[in-house]
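Just below sit the structures, each encoded as structure tokens.
Derivation of every value follows stated rules applied to the coordinates shown; laboratory data play no part. Here the structure is a predicted model, which is why all the values come from computation and not from measurement. Cβ atoms are built from the backbone, for glycine too; each structure is taken alone.
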Structure I
């Protein structure tokens, strides 16, 4: 197993900035998702706003994915995501058991329960960025979506249910982290180094 989170949790500025950007644009795009239904009309300000926020999010997700390939060693996906799936899931189960005993598990960022939640969020936001980009490219405002584009639109809308699930899990983790005095959330908001 990799070193504990206390040893590896110092992330660089680009990683923190990308996280903050994904948080802001992802939340704003999610919150404006209901307004995007006006794409069927000739006047579609809700769709235009949602589209703009979504494209910004897609670019930030792409930047984070690329930074995970070409960024510093400690921010690369090969370093963050464990390859031993059985040990990874086992550590997530151990983390759940620790939480039930009111103990805060100390694991690296992408290991155990923290890793499961973060990977879930990354996959959800990546799916939303990909499907949203397809809609941005092929959906014609003023017309209804048909065929394969309609399927993509429906699958994109599933993300509007998955995002609050991820946010609830992630924010619960941040809250537990703060209650146990870790204060890692301060680094994400650039309040401490």
Structure II
């Protein structure tokens, strides 16, 4: 994975990347896309809550042809389940239980990917410099995604085991291959409540 681009793109008329984004936003605001979103923010149109990596090559909107309002999307380094992810999911599932108890549940999907930059955390020399800045070595080692097929099941299990998260949420796991563009299932959907009643 190249860490430094060969050339920095030139911007027309001296516009920065953010200026270009703001120009694009004005075009977006002139459309009706913002008016075609779910009335309840924690009930996305496609009933999917997706956790994936911050890597710009792994944009769920592009990978799954998602439109505004189709899915709840969370992104972390490596697409790993963190305490913050569990807290957010617990809050959303609580809202679902008390505000929309009769509505169908969304599915939570964990997706890690190949050639992930988090894999650099597996390098002890590189990691040591970051640990010296005040980070926990064991946490960094666990964050590294070098093989999605190995890391996805652990993150799915972490959600299913979280007692603060509703046991009615079905959780599944996937791996995205950045070379082929294909997403494959690693862990089929299951919920804590279904497993306990089965």
Structure III
């Protein structure tokens, strides 16, 4: 019987233990990361639910008009964003207007869905858009580039899509798993060996 229990224990995949920070709200965790107060090697969990609470609050601050019910889904290495957007109202809330043609093409609220693949390691990350849907229609190429330039970059000028960027704040990588995102802090560098001095 003991052998069976031992074999079962060996067969169960080892999962890293929860960090003592995991029960904090998402904003507090992000603040601690930015302040450099998360210990090296910590694997910090952000649940889909807490990220959606954070996204809902931040969306109202950044886009006070024209965007509602933003939410994300976390899948293996992917983030899927959903919302209802009125692009004309979004631009008006930023104090800017669209030209007549774009205003006519984009007026009214539309369901949007964006699927992005996230890869990271060594303090570097990359987000590639796999699918963008506006009102049930797939958007790609120049139309997508235009949407990003007009609606995303004015709100987030530092955003990088389809290119590598530094994670910063001593973050080693971000792992996206179903229902949870993990931020893994870089481990301390080992001290130089006696032979290398």
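Overview of results
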read-out: Answer label among I, II, III for the case where helix-only ellipticity at 222 nm (-39500 (n - 2.57) for each DSSP H run of 4 or more, over all residues; to 500), calculated from the coordinates, equals -10000; value: II
read-out: Structure (I, II, III) behind the derived value 5.1 of distance in nm of label points 7 Å out along Cα→Cβ at positions 103 and 175; value: III
read-out: Structure responsible for 72, 52, 31, with Cα extents along the principal axes in Å calculated and labels I, II, III on offer; value: III
